Structure 1
Amino acid sequence: MDYKKYGFGTRAVHEGNSVDQETGAIKRPITMANSYALPYDPSALNWSEAGKNLYTRNGGSNQQYLQEKIASLEGGEDCIALASGVGALSGLFFALLKSGDHVICSSITYIAVYRLMNELFKDKFQIETTIMDTGDLDAVRAAVRPNTKLIHIETPGNPTLTINDIQALAQIAHENGAFLSVDNTFASPYNQRPIELGADFVVESMTKYINGHGDAMGGAIIGKKELLDPIRAQSQVNLGATISPFNAWLISRGASTLPLRMKQHNDNALAIARWLEKQPRVRFVSYPGLESHPKHELAKKQMSPGFGGVLSFGLDGDHDTHNRFVSYLKVITSAVSLGHDASLIVFLGEDDERQYLYPQQFHKGFFRFSVGIEDAEDLIGDLQQALEKL
């Protein structure tokens with residue numbers, strides 16, 4: 001059935017699912033097979049062909065069902081589901097770029113992107129990268145070279161919650177024969193759909209909000225089929241970054257409740273960010289939903305209906321003050337990752353290797369806080385009692 005005419009919530013539930021023809025189950029089963037039946041004469045098969053039920057590294061049933069759902073939610077033509085968010089990022093870069101290409105990359109991105117572009121791809125493949133503030137559109141225009149192949153951004157950016165203008169950067173990229181890729185993990189397709197704003201590729205760490213339960217890893221690349229086919233062949237089949245059937249099934253299950261969970265994440269994070277701004281011991285709060293955020297108006301323009309569940313904040317205190325604060329928390333868990341049902345917080349100290357790229361207020365250490373779907377009053381109460389113990 002074609003669900004394109006239906007709303008986001010209906011597609012989250014029904015896309016990629018149907019009645020199982022063998023058993024009559026109204027949920028598609030987990031197909032834990034690594035091989036599928038061959039035709040009568042298999043000699044003509046291309047053993048490296050992607051997207052067919054031949055061998056699970058080439059593509060399996062649960063992967064295909066998940067890809068249908070994510071492509072629909074992102075507003076994209078096609079999707080590749082891979083083993084992790086970093087698998088999706090490295091798979092995109094590996095297949096798209098070659099020696100001698102130039103990349104413009106946001107200064108605020110996930111640490112793996114910084115390492116891939118600033119170290120691995122530069123040293124191993126001689127791919128040049130300009131790491132810069134992609135919020136400065138004039139500077140981006142000036143940085144474009146004849147060999148610029150890709151502009152890669154992350155918005156909101158991890159961990160400082162910077163905002164980039166997707167539509168404007170897509171225009172700059174396309175005017176110069178380059179592609180724009182957007183890491184949409186912090187927003188999720190519920191709040192932001194970069195394909196609709198002109199991006200060529202969207203990358204999601206499905207480990208985070210799309211799965212939403214902290215129990216499975218996966219990544220996705222979304223875009224036009226003609227652009228994804230070579231990525232699928234190279235980065236999935238020949239590099240082997242394929243998602244497992246079980247993880248694909250878990251993430252597809254989790255994605256069905258994405259709209260409900262994101263509404264709670266959005267509401268909780270905004271309420272907590274506004275509360276934190278009023279606390280005398282809080283040095284700063286960075287959240288795109290706050291009027292104090294320097295790109296709040298741009299965030300309102302390209303993010304709807306909310307601003308996600310991640311915020312950053314710092315305390316008025318030294319290194320140990322931040323660690324003691326975390327030790328006093330009872331509901332909020334000290335752990336990495338984000339987008340879980342439970343609230344997670346991590347202290348990022350003053351010795352971060354990329355600190356020179358962060359705004360000044362982040363230089364004294366700060367928290368990245370992934371606000372969960374608990375009751376907001378309980379989360380605020382937990383923050384308050386920890387502040388009081390300081």
Structure 2
Amino acid sequence: MFEITKIKLDPKKCHNCGFCRTVSLCPSPKDCIGCFVCVWSCPYEARVPYKHRSDETVVIKIDGTQYEVPKWITLKRALEISGYEIGAFPGEGKVSAPCSLGGCYSCLVEADGRFVRACITPVKEGMEVFTNKESPALRIVHGPAPHSVGGKATPWWIKGDRYIEVAIWTAGCNLRCPQCQNYHVTYDNSTKPISPEKAAYVLTRARKIYRVDRMAVSGGEPTTNRKWLVKLFKELKKLNPDEKARLHLDSNGTLLTKDYIDELIEAGVTDIGVEPKGARLETFMRITGVKDKELASKYQRTQWEALKYLVDQYQEKVFIGVGLPYNRALIGWDELLEVGDKIASIKSDLQVVVLDYFPTFRNRSLVRPSPEEMLKVKEALNAVGLSTVIVQTSAGHFGP
């Protein structure tokens with residue numbers, strides 16, 4: 001007898017918004033496999049997990065070895081039960097699955113002759129799986145679209161009222177922020193994925209159409225699929241060999257290990273934005289929705305280490321931007337100044353873009369900071385020694 005997790009609908013919470021029918025689709029609607037995609041993606045938290053006992057099993061073969069596993073589970077869970085380590089962090093695990101939302105395609109394995117997402121694919125009797133086959137680089141992508149403001153690592157002096165950048169947004173994320181500012185992208189597991197070559201082509205074409213030099217990748221979280229992202233920047237560099245071309249990555253920074261940063265810059269990245277979410281672990285966990293304290297600590301530490309490493313090793317080669325989320329319901333004033341001090345100790349003239357987090361997704365009770373409040377944030381960060389602070393407000397960007 002096995003204990004497995006299944007998900008049920010709480011009709012009292014369901015608003016019939018259609019998100020689970022159009023964006024984040026159930027991969028096994030007839031028989032729940034407990035993948036948790038609907039739990040994480042429902043804006044109204046109407047999906048509730050519960051424990052279920054079952055004696056039904058299937059026999060599958062993984063890398064030539066036969067295993068008996070519970071019937072109603074994901075291939076990712078079957079791999080775990082069979083002794084395969086699943087990595088949530090770069091370089092860890094036999095299979096990389098930092099996202100587990102079905103959008104980033106980092107967990108592709110071959111099953112019955114085709115490549116599938118282990119995180120949302122149900123196991124079935126007789127399934128033959130190979131984890132050591134070279135999988136294609138694929139990812140769900142939104143865009144491209146032009147921007148007049150850009151992101152964390154778009155230099156402040158070019159932000160304005162004309163198009164300065166074209167961007168794509170990648171689906172999937174390793175965080176579960178209750179106030180996800182782009183959740184229609186983050187939780188998309190239904191759009192057809194594309195190769196990095198295709199994404200580079202459409203970005204380059206958009207660059208020519210809008211007559212800009214900057215090409216950006218944001219999300220979701222782009223870094224969850226390392227193979228796809230590195231190939232994307234290599235292809236962008238190949239298609240845009242001119243000196244004016246700027247290749248911009250906006251990331252939360254939680255997966256940006258030193259070797260990953262090195263590889264991205266070697267691939268052609270010229271501008272990198274990192275977004276530390278608080279100085280204290282409890283704040284990071286509140287903002288990101290990551291409940292595993294050990295994993296949250298590792299993510300937060302990696303953000304700050306990535307920022308320092310970029311400054312120490314690449315400040316002459318790469319434009320570095322810092323995103324700083326702000327809403328008084330998420331981070332207190334004392335900690336905001338603590339974050340400012342920490343950034344200033346790394347480099348006082350780093351570009352810091354303060355993001356006024358607004359009510360959305362599951363955190364609809366937030367009150368968006370007023371432009372006046374955001375200007376006070378700017379003054380306070382200037383006072384702790386940060387000289388290049390831009391604040392995002394409902395009335396536009398101000399600074400430095």
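Taken together, the values in this text are just the output of simple stated rules run on the coordinates, not laboratory data. Model, not experiment: these values are computed from the prediction. Cβ atoms are built from the backbone, for glycine too; each structure is taken alone.
Remarks
- Label whose coordinates, when relative contact order in percent (Cα under 8 Å, 6 or more apart) is calculated, return 12 (choices 1, 2): 2
- For FRET efficiency 1/(1 + (r/R0)^6) of positions 18 and 138 (r between Cβ atoms, R0 = 41 Å, to 0.05) computed as 0.25, the structure of 1, 2 it came from: 1
- Given 3.3 for distance in nm of label points 7 Å out along Cα→Cβ at positions 66 and 322, calculated: source structure among 1, 2: 1
- Comparing FRET efficiency 1/(1 + (r/R0)^6) of positions 146 and 250 (r between Cβ atoms, R0 = 25 Å, to 0.05) across structures 1, 2, the highest figure comes from 2.
- Ranking 1, 2 by distance in nm of label points 7 Å out along Cα→Cβ at positions 2 and 266, the structure that comes out highest: 2
- Distance in nm of label points 7 Å out along Cα→Cβ at positions 34 and 90 derived as 2.0 - corresponding label from 1, 2: 1
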